[in-house]
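Where a number appears in this text, it was derived from the coordinates with a stated rule and is not lab data. Not measured: the values here are computed from a predicted model. Cβ atoms are built from the backbone, for glycine too; each structure is taken alone.
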Structure P
Amino acid sequence: MTERVGSRVTPGRVFLSLLVLAIGCMWFYAFFLARSGNPDRLDEMLWAEAAEVRCLEMLDDVTGIRRASQVLDPGQRAADLDEATVLMAAMVADLRLIKPGTHEDGVLIGAWLGDWDTYLADRRAHAERLRTEGDVRPLMSALPSGTGSVQERMNGFARVNDMESCLDPGDL
């Protein structure tokens, strides 16, 4: 009996068949099963809407405090910074009390509020440096990857979720 040419199962053909199958499965997942859009976008926007209202209240309160660029004395700048940081910390505490719509939203919101905690700690450290070292530039925490700052990531999440009032106030 003669064997037909090209009908043998070879390791190369098995590998190529598995590769084509894996690529097909990946594209099926990407088009039909995977979550679409920005991974930082909340599923339930009610939380973002409530957060926007609270952040706007904080911004109104901070407006009465002088910005760092308006104060020459480092000690006074530190006092103003402390006052604004207290208002922001109260806002973050209030935002923690708002119930997220889904578990996934809760994870994203928790990470964002964690970034706010880091940002507030950076502000407190800067105020202390202003008191002890004089006129110094603020130091903001970098991301572990080294590709940006916690402040940038925090602001990115706020922008993606239409919470413009929840950006850092830019008062440093």
Structure Q
Amino acid sequence: MALRQTIAVIGASGQYGAAIAKALSAGAYRLLLMDPNENGIAALQKAIDCEVPQADVEQVACCREACWEADLILFALPFSERNHLIAQMQEVVTRKTVVFLLDQPEKNALNILKKQLPYSGIITIAMYLPVSAADAVRIGVSDSEAGDTATKLLHNIRFNEIIQSVKTIEK
């Protein structure tokens, strides 16, 4: 029996976080959902439980705990909210892939994150660009192994289709 990859979704009750968590729940992943909005997390878990009863999904109140248990971390909160959460997760994300969804342009985001999490593989994805934007522009990668890991995961969940549907709902 193969082990399930554990993925922490930090900011899971937001539009992007929830859409990605729902997509991941249909796969062979264990999900740890964390968000400062605990009511939003409860509603998301209830929706996932109804749509995918066999999903392995757990609510986690602490960012550090979620990141410690996870193999991959997906950060779906605004970039401006990262500092206090990064302080909580710094010690436990060594040698893990951390994907940051950027909702607005952030100058030098990849370099800032590499300094804050120097022993992690960092991926930044510019959500504010159109889905059709070239990946070289849209995705920033700190190391190739992290890039490969994130690329496979995003491909498996049909990431571009998820993002397109969220952007359509926002309009």
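Numerical summary
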quantity: Relative contact order in percent (Cα under 8 Å, 6 or more apart) derived as 20 - corresponding label from P, Q; calculated: Q
quantity: If helix-only ellipticity at 222 nm (-39500 (n - 2.57) for each DSSP H run of 4 or more, over all residues; to 500) is computed and equals -13000, the structure in P, Q; calculated: Q
quantity: Among P, Q, which structure scores highest (criterion: percent of Cα pairs over 30 Å apart); calculated: P
quantity: Parent structure of the calculated result 1.00, given that FRET efficiency 1/(1 + (r/R0)^6) of positions 20 and 124 (r between Cβ atoms, R0 = 30 Å, to 0.05) is the read-out and P, Q the choices; calculated: Q
quantity: Structures P, Q, by distance in nm of label points 7 Å out along Cα→Cβ at positions 76 and 100: label with the highest value; calculated: P
quantity: Among P, Q, structure where distance in nm of label points 7 Å out along Cα→Cβ at positions 92 and 116 as derived comes to 1.7; calculated: Q
